[in-house]
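Pasting the structures in now, so scroll down.
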Structure P
Amino acid sequence: MTVLRGDPTRWRLDDASSAVTIGVYDGVHRGHQAVLRDLESRADEVGARRRVVLTFDPHPLAVVAPERAPKLLTTLDRRIEILESLGVDVVGVLPFRQIRQMHPDEFIQRVLVDALHARLVVVGTNFRFGLDREGDVATLRRVGATLGFDVDAVELLRGDGATLSSSAIRAMLARGDVRHAAEALGRPHEVAGRVVAGDRRGRQIGFPTANLAVPTELMIPADGVYAVWAEVSGGRHRAVVNIGTRPTFDGGDRVVEAHLLDFDQDLYGLDMRLEFVDRLRDERRFAGIDELVGQIRHDIQAAEERL
């Protein structure tokens, strides 16, 4: 797969025609995946030889309304990995600050036509682009009729026909509903970060934990205890994850800490990815260490059953 970055007016592919879809594609959820399947089918119909996904960096709201910018379901690099796994031929990372200053006709001519040789463009029904958001689906269709590409406007749908959005999945995660989020994503929600030193309280009570430094832009599920799969150093391990402030120890900063059930080696400095399978319970304060230890043993048994 080819990844294009930088100034999109300088991108150059060979002369083969493209079927292009444009959107944030945060999470690359089941609605996005349905669009990609449709893109492949329609590409064959119009004779386009490659599938191109244009995504944005940063998220458009991070530029136009930072106070409303959402937490991301996937980092940009992970988004690209998922798109590659789905058979996309080219991913173009559009620098949003630049393209929002381009006149819609300029974007169409210099990026879609000159750089990508678009024969089909697929966007959401409410897609807007260019200077002052003047461009829309009607603009694409008007110019496409002259420059020789078709335009499809689509809704992002689940299999049952209901509309699916990244915002809806964030709402699920915000209430800890990782099972329904996984159904909507087509895979478990992931949180990745580097293992950093903690206060070692878990090890002191017999349950060592790996504390993750998670990028601030990523969506972390609601506080609570979860059954997860942890990927680290090429291995995949069952784990119990606690998200929260550890009120039994008088609280503090919010942490993401994982206790791996079948692994007891030094993890400091390693990168770890957590796949959230199910929520076990709320985080709560216990009367003492003995009560906490008893609950952790119960959590481990529950996680083993769920995983």
Structure Q
Amino acid sequence: MANVVVKSLALIAFACSLATTARAESFAKRVDIGGGRMMYIECHGRGSPTVLLMSGTDTASDLWHAADQKGPTVYDDIQKTTRVCAYDRPGAPHLDQTFSRSDPVPQPTSPQNGVDDLVALLKAADVPGPYVLVAHSFSGTLARVFAGEHPDEVKGIVFVDVLTPELRAQMTPEEWQIWKRINARPATALSAYPDLERQDFDETLNQTANAAALRPMPVVVLTASDKFIDVVPKLIKAGELPPDTPPNFGAVVDRTNSAAQNALAALVPGAVHITDTHAGHNIMIDNAPVVIQAIRTVVDAVRAGQTSLKGVMH
């Protein structure tokens, strides 16, 4: 009888080992998430927690390991120490493609739409938690909604120069209208790709503000250190911003974003806010090592069972 029990336990352990191995296989593919829709996701590496890399508006997963980016890249480095996945939201083209690898959805989208898709994708692709979210720009709103709805699965977050409702709160109504106008997808881009990802910014920030408060967890807030006051006139001249953009609006963005990022960091006890990133908005490209270090610190803290980074990272 004892031998039977031992053999049964061995078979169970072997089956569990196979299941774990299957989930840890590397893949890059489109997955059926239901409703006749497919989404692209790629995963590499082994270990827990799983790091989910979340790109900004109309930007695909290759933001984290672009082919022409000088090393190290965030995706390739993090897979050496734990499981890491990145995915493409609908309407977010790969850098060398015109269209998204994920099937289109009605636009504008919203954080809740993005979270619903992510939940379906993780289930369909068999990517179980716990998760550390690494969110850039617009996807910071998704991370907060996702964490609010799935607090037992999200164990840590790295915010990479993210959009926040706290930014809108720092602006006057007139400044906010200008910000929305210069951040809207241009008509030429929509003409070329009508399914391009975009948002109603007020709806996006309303959903984020109404999300459940973040639980205590290891959190790092990374803020771009390059100043917009230096680049806005250049962007206007290059035609990348509307010609009627106030030349001094970069100073408004610098002031309000700084305050907003401080407010974001204050939402979670013990969160670490790093402002000396030596980077512009795309910190993962301009200075990947600072993002990699933040992710590794959060992953280590999660593995150690910590719910704060107080005293861990300066």
Structure R
Amino acid sequence: MKRKVIGIGETILDILFRDGQPTAAVPGGSVFNGIISLGRMGVTVDFISETGNDRVGRTILDFMRRNGVETGHVNVFPEGKSPVSLAFLDEHNEPDYLFYKDYPSQRLDVVFPDIAADDVVMFGSYFALNPVLRPKVAEFLDYARGRGALIYYDVNFRSTHATDAIKLTPTILENFETADIVRGSTEDFRNMFGLSDPARVYADKVKFYCPRLLCTAGAGAVSLHSERVVKSYPVEPVETVSTVGAGDNFNAGIVYGLLKYDVRRDDLPGLTEADWDAIVRCGLDFSAEACRNLGNSVSPEFAERYKKMKNEE
């Protein structure tokens, strides 16, 4: 049976500004961006989320369908409005966000999709910590773990939540314990723990709960800590258009690599350096591609080229 990927997270319409002027409006969301990329790569994908019964919501749902993403587990709430973000790109194409949200009191009223052993579940960001959503998210993660899924957690902890870090720490640690792979940036861990050195983050905060950590650092090297491999991967320079989807698509590339090389949950403890090299290469390739366009995800043209290239390896 073909393995599939199930994401859970928010949907939002990102309006990108450069020099004070809007330049693009693109459906987005932390896990969403990676799921779209995987859909374009031909992976069977499903997404658990919510959106409003409005023009923005319909735009997002249509965008999902056009990119091969199942929409049957997206809660369309009758009250409230679909969320919108304004992303102001600086001279380095790094975004500064403003969020506009009007959610109803009833949230994430969905039925979970079927999950089989070794399917991959992707979750993360504040969506996975939000006290309003936490009971439903925790229920889903328990269900996924019980079904034998491989669980990938992207902490994606923004500075806007740094003042709540101590209060949220028990939930963060629960997520670490649930995950098979944890990915975060040096900025995420600085916001959460006041630490940005990947080795210290792994030893002091992650290893006890999850034995595998991938730590990104923007244009800096990616650090891997696992049972058998500790390694740093340089990031090749890229001329960026937008970095909005860089981390999200690094996640998508890692998940694509896990599927491409048929890495299953029970295989993770024994992965060799060569195994990780191939998987991380996919993450770096996806991330670099996402930085070359305003679309938050890898382009359809890249997806076609990359599938062909990997099939020829």
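Rule-based calculations on the coordinates, nothing more; no lab input. Values in this document were obtained by computation on a predicted structure and should not be read as measured data. Cβ atoms are built from the backbone, for glycine too; each structure is taken alone.
Suppose you compute distance in nm of label points 7 Å out along Cα→Cβ at positions 93 and 285 for every structure in P, Q, R: which one lands on 1.4? Mind showing how you got there, number by number?
On the way: P: 4.4; Q: 1.4; R: 2.0.
Source structure for this number: Q.
One of P, Q, R was used to compute distance in nm of label points 7 Å out along Cα→Cβ at positions 141 and 237, and the result was 4.0. Which label is that?
R
One of P, Q, R was used to compute Kirkwood radius over Cα pairs in Å, and the result was 19.4. Which label is that?
That value comes from structure R.
Assign the value 16, 49, 30, 5, calculated as P(r) over Cα pairs in 10 Å bins from 0, in percent, for residues 29-124 alone, to the correct structure from P, Q, R. Please list the in-between numbers first.
Working: P: 13, 43, 36, 7, 0; Q: 16, 49, 30, 5; R: 14, 41, 33, 11, 1.
The correct label is Q.
Which of P, Q, R yields -8500 for helix-only ellipticity at 222 nm (-39500 (n - 2.57) for each DSSP H run of 4 or more, over all residues; to 500), as computed? Show your work: numbers first, answer last.
Values: P: -8500; Q: -12500; R: -10500.
Derived from P, not from the others.
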